[in-house]
Structure 1
Amino acid sequence: MLVALPLMIIPLVLYNIAMLGMMGGGGIASLTNVVTSLQMLSGAVWTMSLGDVLIVIGLVLLFVEILKASRNGRGSLINHMLSLLVFIAYLVEFLLVRNAATQIFFILMTITFVDVVGGFAVAIRTAGRDVSIGL
């Protein structure tokens, strides 16, 4: 049953933990904290903030969710429905919570929307191939 759990809830939980100030001080200001900084060969300095890390986590989890959508079974439908509920949670929080009205949260919400739409599309396409007509 854990397979049916939508992974896109992880960035939502992590963002809310950051919003509560549990990832360094200052609430959502902690999302701008630099996690890593690298000197490039061109001389430029590339930095990655905590918000950027959340987006990368969301993209990796999107890949895993799309792979999960290609499976058939009872857990697959439950996963799609729970993914839709997670997207609705993102949308409600984006519209109603002041600290969720950021570009980082919007990108995470968009990734979750792609998960929902892509998951349904992949599942429908895969289900169409599983139909066999006996003669």
Structure 2
Amino acid sequence: MELQAELAAEPAEVGAARRMLGQKLHSWGVSSDEEDVAVLLVSELVTNAILHAQPPLRLVVSRRHRKVRVEVHDGDAGSVARLRRRHDEMEEGAPAANGRGLRLVDALSSRWGATESSTGKMVWFEVDLPG
């Protein structure tokens, strides 16, 4: 079971990715709790790709056994997706306006990571499904 979709580097694609993922997970019978988590997290990854990476952007979703894997591919070989430390997020004593997306991914996914290649990178997360 898999979904693949090309995404434009436009903010409207965040909503499109959320809808595509939600519909696919629903059709696969994924529970609403896991679906909600995956939909939230895909919006973070697609937003990051639009703001910080380069086209082409591609969404790949697969279901294997008891997990859903969501990948966002981009054409930016020069940037690294990394989890910021809390003190990196502070600006003059107030939380930074951005930089929390991967914190959500780290907190809510079962696992996540990033892979670089000569043509770009892929940032992914997995959500475990109940038995």
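A short reminder: the numbers here are calculations on the coordinates, not readings from a lab. This is a predicted model, so every value here is computed, not measured. Cβ atoms are built from the backbone, for glycine too; each structure is taken alone.
Which of the displayed structures (1, 2) returns the greatest value of distance in nm of label points 7 Å out along Cα→Cβ at positions 31 and 63 on calculation?
Answer by largest value of distance in nm of label points 7 Å out along Cα→Cβ at positions 31 and 63: 1.
Here helix-only ellipticity at 222 nm (-39500 (n - 2.57) for each DSSP H run of 4 or more, over all residues; to 500) was calculated and came to -21000; which of the structures 1, 2 was it taken from?
That value comes from structure 1.
For which of the structures 1, 2 does the calculation of distance in nm of label points 7 Å out along Cα→Cβ at positions 39 and 71 return 2.5?
Value 2.5 for distance in nm of label points 7 Å out along Cα→Cβ at positions 39 and 71 corresponds to 2 out of 1, 2.
For which of 1, 2 does P(r) over Cα pairs in 10 Å bins from 0, in percent, calculated from the coordinates, equal 12, 36, 27, 17, 7, 2, 1?
Answer by label: 1.
For distance in nm of label points 7 Å out along Cα→Cβ at positions 15 and 103, which of the structures 1, 2 scores highest?
The structure with the largest value is 2.
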